[in-house]
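Nothing in this text is a laboratory measurement; each read-out follows from the coordinates by a stated rule. Just so it is clear, the structure is predicted and the values come from calculations on it, not from any experiment. Cβ atoms are built from the backbone, for glycine too; each structure is taken alone.
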Structure I
Amino acid sequence: MATNIDTRVPLDFNPAVVQGLDGYAESTAHLVGETETALSEAYQGIAQVYDARAAADRNPVWNEAARVIETYNLAERLEGKLNKRIFTARTTLERGIATLEQELSAPVTTKASHPVASEIRAYAKGLSTGERMSLIRGAIAEGDETTATALLGAPPYLSGLDGKMQALLTREFHERMNPEAAKRVRLMKAADALLADRHSALGRALEKAIGAPPAKVRALREAKTAAERHFVMQAS
């Protein structure tokens, strides 16, 4: 992990930003270890390109074109490696998110067969939409599993709900009953979004470190190749 601030590298790539994500805590830090590693390597990679550019500028043998091309060659290799690292980290996050999302969206059946469950559902069905929602959300907030599971663990029409609303409320119920899982999902989703954003910004950061846009580098490469081909033809 980057411990020293390199002013040449965008602060957004510093792995310390992971610690500011929603849900980050000592108990959840391990879930985003790969995210921190990916950002750390990107941070160091961008700095490495700046170092290479400075070294190229000190080489008395190379002209400006050679300096740009050699710096770009290094950046190109690093970008491929960093893209792979970010992809791997995002894949790990997405798998973890999918597992927890399934857990937080699982059907509720625990106490739906409670003796008063049918009475609770009949009572809820007779309420207005607003009153029904207040009843269910109040039960979830208060940890009243008997009421919540009676309404969420049976076909929605028995309580006057529709399928989409029941699914939404089921998610709220699971988050209330399992706040640690909810916190983990928030953290991993935030980390995935962070990596997606940094991935899209990586090319621009490397381009700035190189000091020349890709179009210019391509033109210099083509000119170099043409010149080398000319000498090969003359020698044959």
Structure II
Amino acid sequence: MKILVVDDDPRLREIVSISLERGGYGVVAAADGQSALTHTAREQPALVVLDVGLPDMDGFEVCRAIRTRSDVPILFLTALDDEVDRILGLELGADDYVTKPFSPRELLARIRAILKRTAGPSRNRVLRHRDIALDPAAHHCSVGQVEVRLTGMELSILEALMRAPETVHTRPRLVEGVWGAGTQVSDRTLDSHIRNIRQKLVDAGCDDAIETVHGVGVRMGRARA
């Protein structure tokens, strides 16, 4: 399994690459955004580790460009302290982020969690709710005949909701089910992903697909009478 590491700092690229290789992954490295786009198209990596601060085009631009052609999971590396910038990355289609400085062990754990979500053996049947059809194994979602392009993280969240559509999922339950037990995920991060899913489903013609139960959590919207 191959992972693309994109960072203009050669020392950090080396540290991340060594950590991933020790974890059993193949590594392709890029120092700028254009090279990242070239490698993404040519190498078809299983995941992209993407630095925000690149010299030619920033990580947000690279993420936008990748998302026009691929649903490959993207994990941002960011030195930014402003949570607004981290949320922007998620809204552009990133699956997760790690803030610098970080430990290679933490990065490896996040990568393994993302890959496990996107390739889990339990994803072997099509889930349906109202007009929504979700095939986790094929990474495909549709509303009627309209395809809905979801990131790996968005698909995992929608899958968790659709596997128990009548259940009100609290934030801790969703985080544990999607990210794994013991993972710290901010409410803003989860809310950003859910907002993205809702908007994509609305754009495909399915309003009120996810219902908020105030003070408790969220669930799939009930069928109209």
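From which structure (I, II) was relative contact order in percent (Cα under 8 Å, 6 or more apart) calculated, if the value obtained is 14? Kindly include the intermediate steps, with their values, before the conclusion.
On the way: I: 28; II: 14.
Going label by label, the one that fits is II.
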Revision key, fill the gap. For distance in nm of label points 7 Å out along Cα→Cβ at positions 44 and 116, structure among I, II ranking highest is I
Check your understanding: For which of I, II does semi-axes √(5λ) of the Cα gyration tensor in Å, calculated from the coordinates, equal 59, 18, 12?
Key -> I
Practice item. Give the label, chosen from I, II, of the structure having the highest value of FRET efficiency 1/(1 + (r/R0)^6) of positions 76 and 100 (r between Cβ atoms, R0 = 35 Å, to 0.05). Key: II
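Work out which structure the value -13000 belongs to, where helix-only ellipticity at 222 nm (-39500 (n - 2.57) for each DSSP H run of 4 or more, over all residues; to 500) was derived from one of I, II. If you can, show how the numbers build up before the last one.
Details: I: -24500; II: -13000.
Source structure for this number: II.
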